[in-house]
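Each in structure tokens, the structures are laid out below.
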Structure P
Amino acid sequence: MFTGLIEEMGQIVNVIEKSQGMEITVKGNYITKKIKVGDSIAVNGVCLTVTSFQKNIFKANVMNETVQRTGLKRIKAGEIVNLEKSLTLQTFLGGHLVMGDVDCEAEILSVVSKGIAKIYEFRLNYNGVKNMKYIVEKGRVAIDGASLTVINVNDEKSEFSVSLIPHTLKNIILGKKSKGDFVNIETDLFGKYVEKILKFSNYFNEKNSSKSGITFEFLKENGF
């Protein structure tokens, strides 16, 4: 689990394609000072396990499911990436709880300056439209692993916007991207749990009410 507060921007050193996925080698000057084999590190918001490391680089394996769902399928040597080590119970939670399990990708539709900030507008890709229900105005979303606040939502078009101040622009890779680029999206974890709970609550309520002869329609008609 992560906070969405990027610790540093690292660099992809090497990418090796394999039949069951890929192996990536990542350079990080800060994050590698405190890692060990088996640790979890979010690379552009994708939770990966350290398989080996030396000096200021580490290696991680990526399975096909992750490759296809995320922007790692386009990753190349030399590319800059966001890095964050998994949190501990002593970690300051300044962003929000991020799992490192990317839901889908989104395309940057526009980048517009507004005062000192820049407004980034996104559209979820075709396979990710179903995740739009978890993105709410003033809620949080992880973009390439960075915890950001949603400022505007258009559910019909599967679009949303975030605003970045200069400090954030300098410290995450989104500040280096432009219109037409893609980003990894992880929506809010709690929305998914609430949806699941309500789904099962409604199922059992309907099942029990059908046995007793009492339905939601009956209750509504009788003032409940």
Structure Q
Amino acid sequence: MPAADVVRTVTLAAPPAVVFEAVTTGTAGWLWPGEVEPREGGAAGPGAVVTAWQPGRHYANRTEGEGGWFNELDFALSDVDETGGSTHLTYRHSSVFDVGQLPGVEAHTDFYLHTLAEYVAWFPGRAATFTSVDAPGSSAEPGSFERVLRALDLADDVEVGDAVVVDLPGVGPVAAGLSYRTASFVGLRTGTALVRVFGREAWGAGVSVSVHDLAEAADGAATERAWQGWLDGLFG
């Protein structure tokens, strides 16, 4: 399996200090929860080591395994201009990939970085309660992602930027903005949460939903029960 880099450069509507916090200690707001020891050489999750720690400027970690396998994530930050209100982020994911893995890795990278942009722009520094739920295995069948979108009343003509009212499990009807839509992913932003729907049929996997709840009294267990029951009912 060859080593490869997945590289993206994006502009984020938040200062470098806010972005640095998000990609180190605030990952529950856009990815999933993680723990980072704030120093070069510190731990960065199971098996990972911090290889760069320059607050507001540069963070990287690396995991090494058997047979020359490795995985490295690198976040390089810089000011967009002298006002310091926005950030250029160059993100690099280096690893040993199967050739067939790369399209999925690249598609997921774009979705996660979009969620990061939403988080730092709309909820900077807010603590998040993260919930991830998988639909039953039958959701890997063709058409499953579209089935979920129909159940959420997100018709094909609902486009990015549109305001919608979505009946979210455990929440009820709520005003939201459709902020991301591809053939495999949908992102919704409400006043207190980022809701992400993953349709992984193209990669032989099922549907999953992630909720980054930014409300002060967020109940992750209740969110998990609501979405799991909803997905089980849809694909049961």
Structure R
Amino acid sequence: MIELLDLQQTLCAFAACNDDDAVYASFGWVHATGGDLLQARFWLPADEDAAFDDGGDVPAEARALGLSTFLEPATFADVLDVQKRQRPLSTLADHARALAYYAEYDAFQQVEGIDEALGEAGVEEQAAAREAGIGAGIFASFDLVLVACPEGQVKAVAQRVARLLEIPVGDALPRCRGLPLMLGEALDRKRAQAIKDDFATIGATLQVRGFKPFPWMDVPVLR
């Protein structure tokens, strides 16, 4: 059965992936109906076998719904990512224009006023996005800060900190006594969850701040 999505739902489906590898594993192609992308309907088949029939065409059932090939999933994600780097506070309409531009010209849309050398928004705009709880990429990301060590477990915590930060245990010990301590910034969900779970086994307390991919989404949380 074909599940039709609007553009916002489609972007949320991409944002629900952990990283680019998960995008590749989750979607076989992006098919869409024609016209204004804000009014279009999208289909994200699970793999290329579902995305195309034996002749390499969009399946008849999908064509009957007005669907045709739009973009390869990796390219779709790249367009969103480039738009986010140029304008971290991009709206759904901004992303729609960027996708439509790429689909027509096979090139990324360049936004005026960005840092031409780096291809990204200026420091103030990036700071404003961070303050609004929006991450730099199109996937959820997390900052982890160690804020408390249980009594009698400082050495055990320091050993974990040393492995994580790739520093000697002797350097990690004073850092664990002088909390708070940043353990990681802009970590993907799987990595952040693994670290949180590891420190939880010895009772260490981590402060977690999640960053959402798009302004209209809820702030992500770890279990």
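Just so you know, all these numbers are worked out from the coordinates, no wet-lab data involved. Since the model is a prediction, treat every value here as computed from it, not as a measurement. Cβ atoms are built from the backbone, for glycine too; each structure is taken alone.
So semi-axes √(5λ) of the Cα gyration tensor in Å, for residues 118-165 alone, computed for just one structure, reads 26, 19, 8; which one of P, Q, R is that?
Numbers: P: 17, 11, 10; Q: 26, 19, 8; R: 34, 12, 10.
The read-out was computed on structure Q.
Quick check: -5500 is what I get for helix-only ellipticity at 222 nm (-39500 (n - 2.57) for each DSSP H run of 4 or more, over all residues; to 500), calculated from one of P, Q, R. Which structure matches?
On the way: P: -5500; Q: -7500; R: -12000.
Of the structures listed, the value fits P.
Computing distance in nm of label points 7 Å out along Cα→Cβ at positions 174 and 190 gives 3.7 for which of P, Q, R? Let's see the in-between values first.
Details: P: 1.9; Q: 0.2; R: 3.7.
Label of the source structure: R.
Can you say which of P, Q, R returns 13.4 when mean projected area of the Cα convex hull in nm² is computed?
Numbers: P: 16.6; Q: 13.4; R: 15.0.
Answer for the origin of the read-out: Q.
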